[in-house]
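Alright, structures below, take your time with them.
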Structure P
Amino acid sequence: MKVGLLQSHRIPNQSIRIMAETLRRHGIELAPLIAEAGLASGILEDPWGTLDGEQELQFQRLFVRATRHIPAIGFLTGLRYSLIAYGPLGLAVLVSRNVTEGLQTFIRMQALGYALLEYDLIEEDGVAVAFTANDQYVPEDLYDFMQERLLGSGPTFFRDMRQKNLPIRQIETPLDRPNGWMDLEARLQTEIVYRAPRTRFHFAEGAGAMPLPLANPSLAENYRKLCRNMLETSSRPAGIVKSTYQLLMQSREALPRAPAMAQALNISERTFHRKLAKQGASYRQILDNVRLRRARELLENTDLSLFTISDTLGFSEMASFTRFFRRVVGVPPSTYRKDSVRIFRHSE
């Protein structure tokens, strides 16, 4: 998730609860960190509590600062990130038909599992062969922590999907660590390559097609719908932001640029941008959110060409639409449409 969109979604509090438990285990006082992160004092006691991405990011920074003296704290914390910790998203993955479908679901809904690492799936003939992480949006002060945590949370995530270890033939990580660090090869039963360009989990042949023991197509569809609804309704706009959202969602023509939107609201473009900024928003952010929702609807429910969808969403060229969709969702629109037909319409 991009830094500029951190307030777009309310996310479950499971991640900070896991970090909080780690702090307790090491005798580190929690109350000052909770207060400094701007969180409600009861956030950790509420199993259904939520927070925004800015608060999560701030708490992570405080966590890293408080645990600098503990070796491999990121990895050890990552081991505690069970699949259930991802809330409805984790449940949607857990009841998917097979490893590939579960990971496709996670990639598509990954904004609900807030992380500045962006995940992608590499497939061959429709079967997952590798799971990769893009770290270009990770702040420098959190880089090692997030990469370390992924080395613990990734294999834990895969294991929980199958209720047993998922065969992994190799793990690449950009971390600069000596061979044998934390005895990872023995722990994870695979080869570890350090100082790689990115973190990537390479699955053993056929692993992506392995069925999941808790597969339930009906439940999977229900959880996916719940996740999509959470993504679409988590923001609670008001004032000029709400009016802008409403006009964009009601528009059946190509989505307007800022001058046309300001005119529709009977204010100058300068005043329009100033009012949005006062509410912590921008027209580009709002437009991107609406574009994403409309794009998903058109890709899933119509046979419109990608060119027509791109034009309807107000992109100047098809390549711009493809770049936008891949940046936000993790896959190009053509792949999303193909997977939607397979997953959302033929899950029975």
Structure Q
Amino acid sequence: MTDGFEYPIKEWKKIKDDYKNGSLIIGNGASIALHSKFGFSSLKEEAERLGLFNEYISKLFSEFDTCDFELILRLVWHAKLVNNYLGINDKKIDSAYENIKEALIEIVKEVHCEHAEIAAQLPQLYQFTKQFKTIVSLNYDLILYWVLMYGNREKDGHKFKDCFQGGGIFSSSWKDMREPIYDQKEVTLSFYQHGNLSIFRDINNSEIKLQSDGINNLINVITEQWIDNKIPLFVAEGTGTKKLESIKSSPYLSTVFYEVLSELINDNSNLVIYGWSVGEQEAHLVQQIFKNKESGKVAISTYDKDQDECHRVYRLIKGIAPNIEVEFFDSQSSSCWNNP
């Protein structure tokens, strides 16, 4: 219900100065703006459409009442590892694991763009993202990873840091990494709230990010790294409750949720949301971002300028943080994200 009131949909250039050195959240709409195949409804549905699941895998999704690809993958992986440790030969479990593993690899290669397909847009993406001190991606694709790799090859004094250090280990002292060192002039910290295809976890819940200088073949490098003692860390489909459970199961994702999200808006930082619908399944994220916030601004992109959606999002945020100023901007306006 709009009650006859319409929110102005602003141009990014008109408001961008209020968000300089602030925070940025990017959702799936940001990836879709670069590559239409990212618009798939879910990994599970895409796998079923391509006929990649056998009857036993489909039954697992039904029995656990979930669409969460990663959850089912993790459950079968744990069962396989337990069998291996106990010397149990269970061909059905082994087959199920291989089926899910190969299905995920095939889906990723099917829906994910190649680096060459977005390479021409990386300079614009870099210019947009380097304006912010903190970036949180809600996507598990490699788009932000590629932007960071591009930006860190530029010699302009700006540095992106994802806070994974030597050996691919995440630094618990991530806040200290905000400080520029050596020839750095500005630093942007980046985080993956729903994990990333480049981050793996092992049976001990240790989490390591793949470190590679390669760009063009990164997807192949990642899938080749997937061996039986580790799986990619990402949160896929599911209800908000199940997503939060997955976040809590991971030390890295928990740190992002409890420590990073709560600092996206503060006295020195306003927030921009690009390509995220702020939907019901992410209500836990909205609550964590805006709770206890007494001042600040948030600018939210809109693709179709849907006033009903603007009213819904406005009410949602105001219900948590009445004093936060909410405004909307055109996701296709000049100089935001991939728009020249």
Structure R
Amino acid sequence: MEKLITLLEREEWTAYVNGAAEYDFYHTWLYHSLDLSGDPVLFVYEEDQNYIAFPLLKRAISQTDFSDLTSVYGYTGPLSNRKFEDIEDSFRENFMISFLDFLNEEQNVSVFSRLHPLFNQYLLFEKFGGIHENGKTVAIDLTISIEEQRKKYRRNTLKSIRKARSSGYSVRASNCPNDIDLFYEIYTHNMERIEASESYFFSKEYFLSLVGNEDFDCRLFLVCVKEEVVCGMIVTFTHGIIQGHLVGTKHAYLIDSPAKYLVDEITLVGRKEGMRYLHLGGGVGFKMDTLFNWKAGFSDLFLEYKSWRYVANNPVYAALVNKRKIDHGRNVDFFPLYRAVLNGITMGCFQLVI
């Protein structure tokens, strides 16, 4: 049996997420409701007591009768009440057959979905193709001792953390609207300073909707010097996984790298609450760049980050690309190609300004 759940069916969407063997806050109804770039849907396929659910955003393709599907900012992909490595081949294939029929019936030309580095979602798509190796992300393992964790820190990372502690920096959590406003200003100024693409900017309402919401555990952690807020990070705690979602530092304090101190402090909170990983994400566009290198200063646990890029209607896809006058053979890491912003920056996750 298959069905399509929309934002009008909040309780049903939430029940499928909460019943999954592995999930993250990116899958939730609330997080999807904050994305205004498309119409959120949850495709569900069920057999007996088992299900696979796939959250996506449906977008109309201008001046056509067609649409395509993409995923929200972050790490989503499908979820199930069973781990993907435990699902029988027959169930996976039946899901895909049902999903591909849905794509055809709804005139969806293509599907792009970021997959979660900590889940084996790619197993669902192996026989159908379209799995793309994006690069690597960095995670801190909180199941080892704190001593072993810190042994994996680079010398300069550990030095910055110790210096911050000895210099009077402190960390506090807050869901106060005034503090959220402060962090919004710090983050936005950071994005303006580095001339980030539009995809990295969010409204103040977005920040207010995230912190302290009722659907998932989202907190704002702030680094202070005396009474001055100098750095902050919006962090989620979901099903054993901490995600560093957004972070920013005041320009005058970048030299001290208070974000390093903040990361270490958050791991201590996570340990007390039984979390298994702090996922820091990858580089900009998931390249092995200076941002990735900064994150790698905390851990040698590098995860394979994949996406699923599938063309459901090849003739229409080719016609849309040709209409944009884009060479199909051009080396552009963007999918679907007919939506490529050739002079922009491909969006990543966890834009860390250090």
When distance in nm of label points 7 Å out along Cα→Cβ at positions 72 and 272 is compared over structures P, Q, R, which one is greatest?
P
Can you spot which of P, Q, R the value -15000 was calculated from, given it is helix-only ellipticity at 222 nm (-39500 (n - 2.57) for each DSSP H run of 4 or more, over all residues; to 500)?
P
Identify which of structures P, Q, R gives the largest calculated value of distance in nm of label points 7 Å out along Cα→Cβ at positions 32 and 160.
R
For relative contact order in percent (Cα under 8 Å, 6 or more apart), find whichever of P, Q, R sits highest and give me its label.
Q
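Each value in this text was obtained by applying a stated rule to the coordinates, not by laboratory testing. Everything numeric here is computed off the predicted structure, so don't read it as measured data. Cβ atoms are built from the backbone, for glycine too; each structure is taken alone.
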